Structure I
Amino acid sequence: MNKKSPKQTIFFDFFGTLVHYINYNDDRSYPRSIAFLRSQGIMVEQRQFLDLLVETFIEHEQAAAVDHCEYAWSDCAAATLQKITGQGAQWHLADALTEVYLSEWCEDVSYIDGVREMLTRLQDQYDLAMITNTHYTPMVEGLMMDMNIRHFFPTFVSSIDFGYRKPSNRIFEHAMRQAGTTPENSLYVGDTYEADYVGATGAGMGIFLIDPDRNHDIGDTERIDTILGLESALSDR
């Protein structure tokens, strides 16, 4: 009897792939974050808070770009609080601020109609898994639960939990081990060239990059215009 071939595993990115998001919206306000800080005796104006937060975020991103080690959002919050207050790290406040700020940040995340239905169809033919860069896993899992898609991803790997972020080969290789699959039997779907395309192909995976504006010099068979074009692209492979 011939041994049945294992299902191919499709690994998904989250932000920008399964949901739309705005990384930083200069026009929006964060009233709950400011109210929380003031309740703790930190009398800061929103503009100062956001400017220092963005400055600190950029510093952390620059450091992470060198070695691909992930940092927690609470690290960024703690460093921002130090700049505001001139005091040492206040981790209890940083953890609380992280939850409040990210709950407001998530208000700029929008769900894509048809994603859940697409995943429902795909799970019959493929094993589904996720590799996401994030500084705070509960935020991603909370959004997935709200979308009712968390159960589609028995293998779920976040950069902050693993310690390394995409495009490091380490996180892709770890995720494939967790899923019990191989590079030859794996396909990655993402929207960011460096993190997703370079990372996945460097780990030996197949790739679909969401690149509707043709910003990157990749093969036409590696590009899709939208996540909802994935099924058609798979059928053409």
Structure II
Amino acid sequence: MNYLLMTNILIVDDHQMFVDGLSDILAQEQELRIAGICTTGKTIHRQLAEKQIDLVLLDLQIGSVNGLDICTFIKENHPDVSVLILSMFGEGSVITKAAQRGVDGYILKNSGKEELLRAIHMIRNGQEYFSREVSRIMLTSLRGNTSGNSPGSGFQPPRLSKREKQVLHLIANEHTTAEIADQLHISEKTVESHRSNLFVKLDVRNVAGLVRKAMEWNLLNGE
């Protein structure tokens, strides 16, 4: 084995079952090594500072942390580290924002093993990799853009699920996580997951930013 060609990978994802499956795939490749696993956004900075990382496999939903902000941090503070997004988000606006943050690749979580390995190998060879499906979504989003959708924005408003809209309205009306969970008959963890999704889709860091962006997009008009 030629260790000079070894690629050290940091997995950043809070879904243990997905992490386990991903680890099994990577373990079969001699030139790939899992250097670390982060299941919360709080440990990423330390892992990058303490370990030699070549590539980060990043989910955009890491608890309450906006994965887009993680992209920015990595590219600004660790420019030699590549970032491949593995996400369930198939929103054109989210994909385009990730590309603008300088990510090296983006594939959806329903991609197969072959596409994952192809993306990793292309990125480590200095190329970008956006899957065919991701590229199609991004192109469709850009083609469908209309300048009147949002002040100062280059994207169409993100598509929100019915539940995300409900959570957004309740957040805007200053309800706590516990109150939202009680009113919608869901767990507090589910509420936090929806809030994290909203942070990513609207590209914000906190509730104040969420409400402001929702008002800009006119997302609080009706349900």
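Values quoted throughout were computed directly from the atomic coordinates according to the rules given, and no laboratory measurement underlies them. Here the structure is a predicted model, which means the values were calculated and not measured. Cβ atoms are built from the backbone, for glycine too; each structure is taken alone.
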For relative contact order in percent (Cα under 8 Å, 6 or more apart), structure among I, II ranking highest is I
The highest value of mean count of other Cβ atoms within 10 Å over residues 77-84 among the shown structures I, II is in I
When FRET efficiency 1/(1 + (r/R0)^6) of positions 53 and 205 (r between Cβ atoms, R0 = 25 Å, to 0.05) is calculated for structures I, II, the one with the largest value is II
When Cα Rg over 2.2 N^0.38 Å is calculated for structures I, II, the one with the largest value is I
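Here distance in nm of label points 7 Å out along Cα→Cβ at positions 21 and 69 has been calculated and equals 2.9, so which of I, II was it run on?
Of the options listed, only II reproduces it.
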